[in-house]
1. Assign the value 10.0, 32, calculated as Rg and Dmax of the Cα atoms in Å, for residues 5-44 alone, to the correct structure from 1, 2.
2. Work out mean count of other Cβ atoms within 10 Å over residues 29-36 for each of structures 1, 2, then name the structure with the largest result.
3. Using relative contact order in percent (Cα under 8 Å, 6 or more apart) as the calculated read-out, with 24 as its value, let me know the right label among 1, 2.
4. Work out the source of -20500 here, i.e. which of 1, 2 gives that when helix-only ellipticity at 222 nm (-39500 (n - 2.57) for each DSSP H run of 4 or more, over all residues; to 500) is computed.
5. Comparing distance in nm of label points 7 Å out along Cα→Cβ at positions 13 and 37 across 1, 2, which is largest?
Structure 1
Amino acid sequence: MSNYLELSSSQVMAIGDNLNDIGMLKSSGIGVAVANAYEEVKKVAKFTTKNSVDNSGFAEAVYKYVSF
């Protein structure tokens, strides 16, 4: 997707919670783990939300990094 939009990886935010998200978080400019993510995921993330995915953790990350 970043190639299609002509973005560098530093311009991409990735949000994850599971072990299969680690590569995505490492290769993005802003890697975010939600509060209920595996500890291994939190270790590679640049930021971890205070809220779980079920309690608006995704929205918390978006509002922290995206200007509206």
Structure 2
Amino acid sequence: MRFSAGMTYQGKNWTKEYQLSYWNKIKDQARMDSKLKALLDKVYTEVSEKGLDAVLKKKYLKRLYESYINEK
């Protein structure tokens, strides 16, 4: 994910809402599977609401990934 890039470029101006804001500007041009786009929407939205530490956990992200990517 692009959190580290955003943090690097924004420095002390980075906020937990930054990545969602940036994603909303570029997602229509992103050439990727619609399921992956939906997953990124979810992750970026949750980080903007709850923060990095609450969302970026291995077990949680794995469950989320499986629910979005494996859905029919």
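None of the figures in this text is laboratory data; all of them are computed from the coordinates on show. Model, not experiment: these values are computed from the prediction. Cβ atoms are built from the backbone, for glycine too; each structure is taken alone.
1. 1
2. Evaluating mean count of other Cβ atoms within 10 Å over residues 29-36 on every structure, the highest lands on 1.
3. 1
4. The structure behind it is 2.
5. Result for distance in nm of label points 7 Å out along Cα→Cβ at positions 13 and 37 over 1, 2: largest is 2.
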